[in-house]
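A.B. asks: Next up, some structures in structure tokens.
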Structure 1
Amino acid sequence: MPKASVELTNARKEEIINACASLYETMSFKEITIKDIGTATSFTRTSIYNYFQTKEEIFLALLQREYEMWNAKLKEIREQNEKMTRLEFAHALADSLVERKNLLKLMSMNHYDMEENSRLERLIEFKVVYGQSLSEVRNCLNQFFPEMTFQDKQDFIFSFFPFMFGIYPYTVVTEKQREAMKEANVNYVYMSIYEITYAEVKKLLGA
């Protein structure tokens, strides 16, 4: 494919993903349609099908982009810090997720639907980037905590990544949910993305 065609294809994919991200700020996953996304782009709605076959594929591409940005931040942490204490790393890792609210929201709310309703080739593209996230976290552990055993690092990764799926629903609470908790007399401590992640990383590292 000619370079100009590749650039145009990538630019249009990015415009579609951007439109989806913008709509996701005020609408739910279920509410958003291909028509809505098409209306928010500069080309016809039917043109979207040249790039994505389903709404879920667009959201999966958005999630992939979120992982890519997180990966870049994890790499930056390694490159800018030769050494880190366990508390410093807990702070840096927690801070890296504060900017990735959409990553956490998509993971917790719509992950299964996105994967189930996307073509295999799109899912593979996503899994490659997800695998890079696992590698970036492992690279951080290798660099900052060489004393950790292979099993220690495995335990951290296979505890932290499933934990990420619960960050959004535990930290982003609606007024209706708060009222329900109050009326149910549930003594719940509300925490921010940073606070809950920092506490978990500290515990996993034994800091």
Structure 2
Amino acid sequence: MFKLPNLPYSFDALEPYIDAKTMEIHHNKHHQTYVDKLNEAIKGTEFENIEINELLKNINKIPQEKKQAVINHGGGHANHSLFWEIMTSDAKKREFKGKIAEEIKKTFGNFDEFKKQFTDAALKVFGSGWAWLVINSNGKLEIIFTKNQDSPLMNNLKPILGLDVWEHAYYLKYQNRRPEYIENWWNVINWKKVEQFFKEANKK
């Protein structure tokens, strides 16, 4: 059965960009609910002991009556598990460098263009969803967005950076100012972790 992962930092670690109360509710309430509902959906089935990423990659093997619940809550669990990891208060880990920096510059021309395209994807989400940097089936970096808690894994894409643009991710501090939330989020990206995800994805 799935469990809520611990945050790799304190609730207030990302202040002033993401406030402590939002982090606490987002992690302890929202993410916990996804875990609970996912466990409820797969209880007593052959899918209980499958790792979450593998579960989502094989979403079409899930019985129809449970499939949407796994998409919603399994996606919510996987998406948030990555989201917590790719943020940090450690200034050294926030340095944009290494192989991932080289690949982003190669793909998008420079960091500013990448940031613009990623921000545009996050702003285009109508309602709830996510913006992603993924590795596609050709092994290339690509920016996409998904609705609700849909996971890129379901489409054979490997997510290495994700931004939650559900209102619950920012509303206490930013209210309806999604652009401000997105702009401030760039200050807390854990590029060292993104680099790790990038390398791991390219090994598989």
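Bear in mind these aren't lab numbers, they're just calculated from the coordinates by the rules spelled out. Just so it is clear, the structure is predicted and the values come from calculations on it, not from any experiment. Cβ atoms are built from the backbone, for glycine too; each structure is taken alone.
A.B. asks: Please compute distance in nm of label points 7 Å out along Cα→Cβ at positions 21 and 109 for structures 1, 2 and give me the label with the greatest value.
C.D. replies: Ranking 1, 2 on distance in nm of label points 7 Å out along Cα→Cβ at positions 21 and 109, first place is 2.
A.B. asks: Matching task: 2.8 is the computed value of mean projected area of the Cα convex hull in nm², for residues 125-164 alone. Pick the structure from 1, 2.
C.D. replies: The read-out comes from structure 1.
A.B. asks: Separate question: Given 2.4 as the derived value for distance in nm of label points 7 Å out along Cα→Cβ at positions 13 and 141, which of the supplied structures 1, 2 does it correspond to? Mind showing how you got there, number by number?
C.D. replies: Numbers: 1: 3.1; 2: 2.4.
Going through each structure in turn, the value belongs to 2.
A.B. asks: Separate question: One of 1, 2 was used to calculate helix-only ellipticity at 222 nm (-39500 (n - 2.57) for each DSSP H run of 4 or more, over all residues; to 500), giving -12500; which?
C.D. replies: Value -12500 for helix-only ellipticity at 222 nm (-39500 (n - 2.57) for each DSSP H run of 4 or more, over all residues; to 500) corresponds to 2 out of 1, 2.
A.B. asks: While we're on this one: Tell me which structure, out of 1, 2, gives 0.7 once distance in nm of label points 7 Å out along Cα→Cβ at positions 37 and 61 is calculated.
C.D. replies: 1
A.B. asks: Something else about it: Determine which structure produced the value 42, 24, 15 for Cα extents along the principal axes in Å, for residues 93-148 alone, calculated from the coordinates; the candidates are 1, 2.
C.D. replies: 1
A.B. asks: May I pose another question? Which one of 1, 2 has distance in nm of label points 7 Å out along Cα→Cβ at positions 45 and 69, as calculated from the coordinates, equal to 0.7? Please list the in-between numbers first.
C.D. replies: On the way: 1: 2.7; 2: 0.7.
Going label by label, the one that fits is 2.
A.B. asks: Follow-up question, since we're still on this one. Given a value of 3.1 for distance in nm of label points 7 Å out along Cα→Cβ at positions 85 and 181, calculated from one of 1, 2, which structure does it belong to?
C.D. replies: The read-out was computed on structure 1.
A.B. asks: Who wins on distance in nm of label points 7 Å out along Cα→Cβ at positions 5 and 101 among 1, 2, i.e. which is largest?
C.D. replies: When distance in nm of label points 7 Å out along Cα→Cβ at positions 5 and 101 is computed for each of 1, 2, structure 1 gives the biggest number.
A.B. asks: Work out which structure the value 56 belongs to, where percent of Cα pairs over 20 Å apart was derived from one of 1, 2.
C.D. replies: Traced to structure 2.
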